[in-house]
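The structures come next, written out as structure tokens.
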Structure 1
Amino acid sequence: MKLIIDEKQIESVLSEAAPSTAEVSAIISKAREKKGLELDEAVALLDGADDSTLFSAAAAVKKEIYGKRLVLFAPLYLSSYCVNDCAYCGFHASNPSPRKKLSHDEIVAQVRVLESMGHKRLLLEAGEHPDNSIDYVTEAMKTIYSTKGPKGQSIRRLNVNIAATTKENYARLKEAGIGTYQLFQETYHRATYGKLHCGPKADYERQLTALDRAFEAGIEDVGIGALFGLYDWRFEVLALIQHAQYLEQKHGVGPHTISVPRFRPAPSVGLQPTAFSDSDFLRAIAVLRLSVPYTGMILSTRESPSLRSKAFELGISQASAASVTEPGGYGKAATSTAQFETADHRSLDEVVLALCSRGLLPSFCTACYRSNRTGCDFMELAKKGAIQDLCTPNAALTFKEYLLDHASIETRTQGEALLEKAVRKVQGKTGEELCRRLKRLEEGERDLFF
């Protein structure tokens, strides 16, 4: 049986001689065709391509597939209770800090704060603990979906990142209206994984095969990721590519997203991360974009605003904004009970304004999830280049909602100018209908999408 992660193959590829200039050039040319890369080609770019050539190719591929859009979301931590004692996580079981699990009313209060900011999609997070049962998570999802703001604001899609579980529990998440199920391997290096984990999560195979169970339960969109800084970053990049290839071969569709979080300090966490510079980080993002071109890439607020701006150009298609990493933290002063420290502390409006100033179109779209354009159907459209025909109009509609309901004066001024340029590029009947729907939003309607 084919291994999901073949460490011997990865180590062999990493030990190969440096590629020639001609070989790198040929691989860049192949990557520009948006057909993906094999492991040996990916490592050749990691080691042999100069930044300018690599970054230019990645930026071009990202623009051709995703355009100038960037989808925004926020994490919502439901509970910090956890039975695992992971060496990198602020919620580790031996941390003496107080624990928090949100009640129904507290979930409602947090959602109202997030809705008032302008968020439309959330990523639910919870530690692994008996109190954080699948019943609790699905009830929380029901509560969030039913919580509406004074102008009809609502959370329209919930992605979920909870511990590896059973096929039956994944079916429960599917029934509750999950968007993407995300689960990170943290590190794909088996020996390092064993050293860093204690508790149920120490089961490497349980973690690695969880997405197979999610697919079997009917969840069509899954997300993978590695926590960079736990092991050699080049190994993790190749393992992510290998995992993506495995999922596509077995299930007919690769991961919907790849997340690239980087280790950050947390209360009572003494782990010292492996070397992974900002330059390395950007190279990793660029090579992943070229290797799995149609997979979305997610960046969190672990990174600084300046680094995030560079990463958005190279390959990131989704980003969290105004994040809080502790249960109940939105709308309150920060405490010392967060899962990890963030580096981008800007408000959502400040992030949106910065995107506008760089010509990027902020998107709060959830249309594909609600129109059943998921899994293979989404990828088929993406590979044909047709997804932009839907994504750009939907991004424009959700951005218009944000500008009408939440934006500061400065953001609204810059945003309307950016939106006008984006709308002009939407041609034909779709463009005409987009203009009509934008007018309907101005007249008070909400939640219009293609």
Structure 2
Amino acid sequence: MDLFQYQREKKLLKESPLAARMRPATLEEFVGQRHIVGRNTLLYRAIHADKLTSIILFGPPGTGKTTLARIIANTTKSRFVQLNATTSGIKDIKAVVDEAKDALGVTGAKTILFVDEIHRFNKTQQDALLPHVEDGTIVLVGATTENPYFEVNKALVSRSTLFQFKHLENADIRALITRAVTNREKGLGAMNLDMSSEALEFLADIANGDARAAINAVELAALTTEPGGDGKIHIGLDTAQECIQKRALNYERDGDNHYDTISAFIKSMRGSDPDAALYYMARMLYAGEDPKFIARRLVICASEDVGNADPHALLVAVAAAQAADFIGLPECQIILSQAVTYVACAPKSNAALGIFSAMEDVEKVKTSGVPAHLRDAHYSGARELGHGTDYKYAHDYPGHYVSQQYLPDELVGKVYYKPSDNGVEKKIKESLARLRGQREMDSRA
């Protein structure tokens, strides 16, 4: 870097938002994620030894993924190149790969490629990276807020070590805010700030584990608050609340309240209370919950708690899940609302849970296997073994039904599916009772 570039970078840093200026430059300055970069962890040792292999960092925003990538850049002796998946394409990837091959061939230097928002690369772009990650031309450092198992090429995932970032703890956020307020070189130390303990605690809590959100609020408070008579800028609780512009909710996506809220959401649908179900869904969406998570729970409820009492409930829930994924926020709130109210108001049945009784018998009851007349008779020699012999084809009989044994001998008479008296399932129950009764009579004859 020449003098002009150095001065330009220094000026840009000076004019950058506080959160960018306060990024740690070394592992020792890094706050949080001790399970990943705590002293003597695998990644800590790999970075210090400059022996990094391809990795993918995933987790919520503001938890340090990009910061850790920059620390790697400051620490490694390898070439470090950065691409952002939202603005880069195949041409950019090819250029990086060509330069990496040249560097490896001429100087033996490896190239570390940091791809921010890697989930935004489409399949073709991710496929373009794959062979060069596999042969070691580049060492990939990917960062994403999405689950890589769903959003990143499986082949890339299998060739990388995954590290999951968690929401920062309140103590971590407090430490970062305090550092930003007191640091005179890159922070706000020269502004003579006085932040109350209530304001500090509030911002640490309301940030919901997002350091960037907390530090941005501190910067806004500092820049918009006039000094008091003592020459200090006082940041109290009222100022902190104004700067964050959001009421704190006791909802942490990896905490107890998360599970309490989703539990209340499901139980409200199961209990046929659409108003409560909408309220709990609103709490989750307000707190930043992934709509995909809500949609998955909705689909499960449509089958587990509604089932055949209203078979359309599952169709509505699955369609809503697909549409919500396609549309995204904020409009997908309407789609999810439609499906939630349908499932909540639908007649209820948990008869689908019969699968667990069947699974228990599979595990605990030793059977002689599939009855001979139900076994496959299409391959050579099957008939000689008695397979398919005496099987009765239901469609050849009146009403498309004929009594015959279907369960293994050891489970004859076992009932797994027990329809309710609700909705469509009431008719199913009546029909099934007639069929089961006929089967029992025929077995006694």
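Every number in this text was worked out from the coordinates using simple rules, so none of it is lab data. Remember, predicted model here, so these are calculated numbers, not experimental data. Cβ atoms are built from the backbone, for glycine too; each structure is taken alone.
Structure above, values below:
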| quantity | calculated |
| --- | --- |
| FRET efficiency 1/(1 + (r/R0)^6) of positions 156 and 364 (r between Cβ atoms, R0 = 25 Å, to 0.05) - highest-scoring structure of 1, 2 | 1 |
| When distance in nm of label points 7 Å out along Cα→Cβ at positions 412 and 428 is computed for each of 1, 2, the largest belongs to | 1 |
| Structure responsible for 57, 32, 17, with semi-axes √(5λ) of the Cα gyration tensor in Å calculated and labels 1, 2 on offer | 2 |
| Comparison of 1, 2 by FRET efficiency 1/(1 + (r/R0)^6) of positions 148 and 292 (r between Cβ atoms, R0 = 41 Å, to 0.05) - largest value held by | 2 |
| Which of 1, 2 leads on relative contact order in percent (Cα under 8 Å, 6 or more apart), largest value | 1 |
